[in-house]
Structure P
Amino acid sequence: MTEPHPTIQPQPGILEIALYHGGEGALPGHNRVLKLSSNENPFGASPATVEAYRRASDSLHLYPDTGHVALRAAIARAHGLEAERIICGAGSDEIITFLCQTYAGPGLEVIHTEHGFGMYRISALAAGATPVEVPERERHTDVDAILAACTERTALVFIANPNNPTGTMIPEREVARLAEGVPPQALLVLDGAYAEFVEGFDGHAALVDARDNTVMTRTFSKIHGLGGLRIGWGYGPAHVIEALNRVRGPFNLSTAAQAAAAAAVLDIAYADYCRAENARNRAWLAAALERAGVPSDPSEANFILARFRDQEEAEAVDRALRDRGILVRRMAGYKLPAALRITVGDAAACAAVAEAIDGFVRARA
């Protein structure tokens, strides 16, 4: 790490941030790898989405629409929401950043769970706020633990439902109890990056509509296959969206990104196909790993958190997979050192990773 300058100092909290590392995409000695480390859609973007992106190339010389009018209208139409209460950003990460910029700061606290998405802590520290980590119960969000951690300094409470990296989900009634119980000055933020993988789930949109203290965030990076374009959105009370738009940069989403996202969110049939394939392959992979003696909690997302005896075994399995050109994600950074997060790929990818892990377990028996 670079030595700090004696007089030029960043804002408090910045140097406490551990750099975020995404899933690896390359391996030395392997020309091609099976990447199951970043929860990407193995089927990619829909043909309609790709075509919309290509058409947008005709207007690359023009500034994009700063109000994201067409994209917000498409999201509203697809999800039955009010377009005026939607904000778009460069991935849901940027919406999380806006929330911390706007509502957190020095002397205030941002609550997240012990196995929650790393950007909650990072964005809190970047805003000068204090991140407060609360325990989970058997890798599930614990509403009582969160409420017990709330104080008069609590500004934001972040939970993901389904959660990343555990894949677990708590019921609507528990989320509603949390929204009811947070302090009056606090916002509850419901991260729905994996909401589309749950059949019939609205990402808690109805709860957001019913309250003035609850916001949801969503992404196009997962089921819509647009991780490379960085597009996300949030939905919340009008007073929150108006405030967030005051810190949002005027041209934070390119014309091509907006066009692709609008096409993607309206391609309902393709999302339904991806959801069904994910559910089928996820069930198969979980069962195959269970037969090999590798348990996992029931996942509601597009990945499985495979649990091993200890960190040594998890790392040995990871090395064995890497030898075969298969990349998964170690979870020590999420305080789950004895686990590996495995993206649900297509049927062939699931078979490959299951075969490799089964072979490792048999060889070690």
Structure Q
Amino acid sequence: MLRATRIVHRTADGVRIPGTWRHAFIRNGGRYHLTDLFIYADGLIDCWELVTLEEFAAKLRSQWVATSFEEGADASAYGLVSWKLGAPQSWLTPELLLAEVRDTIDQLNERPDSTDRCLAAVDAYLADRTEEKRALARAAYHAIPESQRLYALGDMDHRDEPLRALLEGTGEEYAYGLAYFEERAREADAPAEREEPRPAAVQLYQSGVGVREGEAPGKVALRNDYPAPIEVDGVLYPSVAHAHCALSVADPAVRPAIAAASGGYAARTLADEAGLRTDWTRVRAGVMAELLRAKFARHPDLAAVLLATGDASLIYDDMSSDFFGDNGGRGRNWAGRLLELVRAELCLQGQPRDAAPGGAATMGE
């Protein structure tokens, strides 16, 4: 068992006792039963009955809590399956499982466990490099359950090799262990890099998108139904929403009517009535990306609005589409994500993306 992260509890005399659990086998009536072993902060263990740590040790010695298995024995997981054991192997011993449970009780009580005690002893040795303190640190290392020693340093690239080298090695091996811990100390003392604060998300609510004459466009200009004309395949559309709806239909003859629609809602209604092209769900995000690129290439003032959002997340509401809209966390927010993509492209190039003349876009059928 590593750290006690599977939290459970029991109540005793009205007091909530925190605990954790792990899988184990109980041997009863000649059969091995896969079950849950519950370990509590007050030192009691539930192995089909609540027992003290000393009683649990006796259960291990008697193999009531099994750590070894006979070939051909019956085993079961209640309500799931039963089987016969063939060539069973176990890396646990009664002593190892008992040591792991002792560590778990320490962790539940937020006390230093065997790993913590070992690392404290190593620190003491590094501060005063006497053979006596090295011997104490070595003994503390061997007190860690063997199954847990690999994780003692929290470094799975090196595992516990530096510990063994420092505490048991000589010559070059000892020098390697010492260098590892000296580097580890330097990294711990180094000033932590300041994490840049995450910018507040920009919410693009679904609402009226008009602006008064002479008024500078705000973030409402980032919405697809904002009146920012773009040209696609020689047709001028009043907004990205109009163009996207027009390109979604199976019959191109309907597109001029969609381009003339009074607003985004009316354009969607016409597109829905006309019927969608068969590949629409596969290409709709790509089409939207190209239309957004055309919009911000044709309208540099709106590109400036987009760039002004920095690297904030853009949360786009679109109640007609859970694909393009975030919609209170229910949708996939592809409209917002594509705006972020186009913003990154504008930043990369230092200017609005080149498009067809006049901010026109060309879409293949």
Structure R
Amino acid sequence: MKKLIFQLLTLAGLFLGATFKEKPKPIVLAYVGGFRGLVNTDQIEVEKLTHINYAFVDVKNNRAWLHNLATDSTNFRKLNLLKQRNPDLKILISIGGWAWSENFSDAVLSDSSRQGFAASAVDIVRQYNLDGIDIDWEYPGMKGEDNVFRPEDKENFTLMFKALREHLDALKQQTGKRYFVTTALPGFPEIFTHTEMGKLHPYLDFVNVMSYDFFTGPAKAGHHTNLFPAGGLDNEQSGDRAVRLYREAGVPMEKLVLGLAFYGRGWELASDEHQRYPRPAVKVNRVGGYTYIKDSLLTNPAFVRYWDRKAKAPYLFRPEQKFFISYDDEESVRHKCRYVRKNRMAGVMFWEYFNDPKGYLLAEIDRQFR
């Protein structure tokens, strides 16, 4: 009898242990811009991060290419030193970006070029003792800034990730180390016409959803990084809509990373009717990062902060100049982190670390995920 009770208690303990197993820590991924030059790694609050994606590595002659070898190599060395403060930190190279995506289509056009491209990217990971590769191709099969694009991009996009995964798996056989393959992709629906998310996600550890830049042009202004629709527009873009589109395309929720904007976008409106949606605009105005917004604009009585309850998004308005600014703040970040938790997503990522050097928004992320 005692033996039976002991066995039952043991089984109960195993069941409870499995039931209440600790959830993995959410991803907190920062894009860190090396394209500006040397990175001041001393300013990075690395204890609050899980991943750093180094932006960017270029594509040249069908190969991954370090645009400024001296600067990039120094940055890699300094970023690796951050692991002394956070041994669990992962550092990936992010290849492409808005300005350096023009050659992706050529680089992955054939099997031989894909193999060469993958090998060159993995060589950078090997040489600088990094943790993986992120692809920020803007955009396969679609026009970005000045990129080559063709119908074959749809299949070749998938095959590129297959090649990257195979080459990194081969490196793992040599080092015994796990390597990551990820991608950053936009939140607009057109991207799903030119990609095969259901086929390619098995090669990926996670997908960084760029749920920002929903409004960028000069003619209309609106929330550029809202979590939910504000209402008044058919098929309005939002973070929630982007997540649902990726899920419907076959990507598991646990592989999706929600994007946060650490910068604002601004417009001069055509009138002072700032509560219209969308708002007719006459031109785009530069804004800056969140540290500037918080320290210089939110403290300026000429600007009034408004909160869109439906969209879960703030905005600023300066009536005299009809200046409208969309951005993320602590309140919107709090809602986004809770959304990630509720929907069991992988975590959050943000562009770009030094847009908020005082760490206001990162502190809020840390509070929500602690």
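Bear in mind that the values in this text are calculations on the coordinates, not laboratory data. What you are looking at is a predicted structure, and each value in this text was computed from that prediction instead of being measured.
Across the set P, Q, R, relative contact order in percent (Cα under 8 Å, 6 or more apart) reaches its highest value in structure P.
Which structure, out of P, Q, R, was Rg/Rh (Cα atoms, Kirkwood Rh) calculated from, if the result is 1.23? Label of the source structure: Q.
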